[in-house]
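Asks: Structures given as structure tokens follow.
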Structure P
Amino acid sequence: MPRARVLVVDWVAEEREMYVEGLQAAGFTVTVAEPSAALALVTTHAVDVILARVTQPHQAIDGIELTRKAKIVSHRIRVVLVTTRIEPSYRAAALSAGCDAFVMLPATPTDIADILRGALAGQQRLDRPVRRHAQHR
């Protein structure tokens, strides 16, 4: 069975590295990108699921806009947004854009891998986002 291909999108290099380490250990094939390069990678590389921050400060694109544009490229791409906030306005915007699940920080690498697997299996997790109180490093 082929390994699921994850595109990790975050403006903080240390966060990208943490995700890569945990996801590779969980059996995913991982590519990383800064927000400005993410959409180009979606159009040129095989991607099964995108893991992206909702908020991408000082970037041309945020996680919700990336979700909207990625779903135009391929409705088969799953998108999991990472956030510390879950106000109804974010949830509504994410749903409208086509988000498949949320990861509420802090979350462990195991939590994130489980949520990605669920999204790949078509399990939507928007109304009850996972919130763990564990260290995510």
Structure Q
Amino acid sequence: MELLMIMQIMVVFTSVVKVMFFLRIFSRFGQFVQMLFKSIKDVGLFTCFFFLVVFELSIWFNILGWEMDVSSTSDYPGLSTHLAFFITAYRNSIGDINPPVYTFWDSCKEHNYWSATSMIALLWSCWFLNQYINLIILVNFMIAIIS
């Protein structure tokens, strides 16, 4: 069953690519199709760098104690925690803002206030760094590359 679904996806994808190839016959569609393929080619290096930064920040969030819910009622049911961190960092990078959850560090404040507060501040600093680097700088780079 899964193999059939994968084959269907591949058939639909190749059909769309072939339709785009035939649309190049018409001048207006041809310009659009060429521009689309040129844009995809131009943002290749950017995409690699973008996902490298997202991957690094997702590891930081995991190390710093950002709590991730992967239960059946969460946004990520059945996913591994690492993949959920990656998707959360990616969603934050494209503007779907999700603030960090740190109930563990809140509970540690009773025993060691300064350490817990420092870790919360570091977690928020990394979260702001994610917003600044990916959402502001890299998205503007992408706009400049495509323009």
Structure R
Amino acid sequence: MPAWNRRVPVITALLCAVLGLALQFLIVQVRYAGNWTALFCTGSDYPVPPALAGERVYVFPNSTGYDGQMYHYVAHDLLIRIVSEPAGWLVAEVPAIRGCYALMPTLEEALAELRGVFEMIAAEYGEKGLSLPADSTAIVNA
């Protein structure tokens, strides 16, 4: 078999990859004015955390968003720790507050439950006249 015959599949694959990336680039430029954060599909139902305000996050109006939104938020929130359990469940926790964790099957459910747990613990701290640890309050915006 000639050497050029072996190169054809590799060249074809590279061409397809380049065309795919070029198409993605054009879609982002035309539909989202060059704002690559649109690929996270951030919905307007959940507020953008203050830590991400400098990113000019593209927000889809009247949308709950999609998984990428939560992964984007979690990737920038060092106060939340996500651990995958062997059974396939996720544990989301705020390490600064003892007992502030949630065990759920998906990231979205874990974060939603964690927010509820955090609010319950914050109310309990308030009733006792205690203040939350300084590095735990950003969870409210997650």
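Rule-based calculations on the coordinates, nothing more; no lab input. Keep in mind the model is a prediction, meaning the values are calculated, not measured.
Asks: Can you tell which of P, Q, R yields -23000 when helix-only ellipticity at 222 nm (-39500 (n - 2.57) for each DSSP H run of 4 or more, over all residues; to 500) is derived from it?
Replies: Corresponding structure: Q.
Asks: Of structures P, Q, R, which gives 36, 34, 30 when Cα extents along the principal axes in Å is computed from the coordinates?
Replies: This value belongs to structure P.
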